[in-house]
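Just so it is clear, none of the values below were taken in a lab; they were calculated from the coordinates. On a predicted model such as this, the values are computed, not experimentally measured, just so you know. Cβ atoms are built from the backbone, for glycine too; each structure is taken alone.
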Structure I
Amino acid sequence: MEQTAAQARERFAQVGSVTGRAESADGSIRVEVAPGGLLTDVRITHAALRAGTDAVAQQIVDLANRATRRAGDRMYRALSPVLGPGSDRQLASLGYEPLPDDEDEPRYPGAAR
C-alpha cells in the first residue's frame, strides 16, 4: 500500500495539477474543474453576455460537464499505470474514465471545445 501511494505521488509530480478545462467555440466562456467536477475557475467575456443569461448559464453547465470528463480522463491516465491491471472498474466507479477518441470534437457549429 505504501509503495502504491509513493508511486501515485511520483506520478502526480510528473503530470502536475489534474484539472479539466473547456471553452466555448468562440472562446468567450472558459471553465476549469477539479476531478469530480468542482468548479475552480470560470471566465466570461462581455461578448458572451450578449447571448443572454439563460444561454450563458446553459453553456457554463455544458462546459463544466465536458471539463469534468476531461479531468476524469486525466485522473484515469495518472492513476491507471500505478494501480495496474484490473483498476479500470474501480477508477470508473469514481468517475475517472478514459475519453473516447472523438470526445473532443465539437458536435455542432458553435459547440464547446
Structure II
Amino acid sequence: MKNHWQLKNEQEINGVIEKAKQTFPFLQDDQLIQHRAQLFKALGDETRLRIVGMLTHSDLCVCEITAALQLPPSTVTHHLKLLERGNVVSVYKQGKFTIYQLNQEVVMPLMEERRDVHV
C-alpha cells in the first residue's frame, strides 16, 4: 500500500480513459452516455423506484399509481415523465386512460438483487 498518492500524468490518464471505454463501450458515444445518464437519473429516486416495483407486476394508469402512492397526480406525472425519458417505462393509450408499462428488458437486469453485493 502506498503512503502517498501520486498524480497520474496525461498519458496515464488517457490510458485510464481508453480502458474505461473498453469496459463500458457506451462511453465512446455522447448520445449513448446521455441515454444511460437519463436511465440512472430515472432510477435515482425512491418514489420512482416504488413505481418501478409496482409496474413490475402490472401495467398501471396514472390514477392507479396516484392512489397507491397517495401522491398528487402532478407529482406522479412528473415522475412518470422522467421514467419515460430514461426508457424505463413505455406508454400506451387505452380509451381515455394513459397506461404505463415497465420496459422489463432495460430495467430488470439492473433491479435484480445480488446477494453478494451490499450497498
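Out of I, II, which has the highest value for distance in nm of label points 7 Å out along Cα→Cβ at positions 51 and 91?
For this comparison of distance in nm of label points 7 Å out along Cα→Cβ at positions 51 and 91, the top structure is I.
I, II: which one has relative contact order in percent (Cα under 8 Å, 6 or more apart), as calculated, at 22?
Attributed to the structure labelled II.
Match the computed value 61, 30, 24 of Cα extents along the principal axes in Å to one of the structures I, II, and report its label.
On the way: I: 53, 23, 20; II: 61, 30, 24.
The read-out comes from structure II.
I, II: which one has distance in nm of label points 7 Å out along Cα→Cβ at positions 11 and 99, as calculated, at 6.1?
Numbers: I: 1.9; II: 6.1.
Comparing all candidates, it corresponds to II.
Can you spot which of I, II the value 24 was calculated from, given it is percent of Cα pairs over 17 Å apart, for residues 27-66 alone?
I
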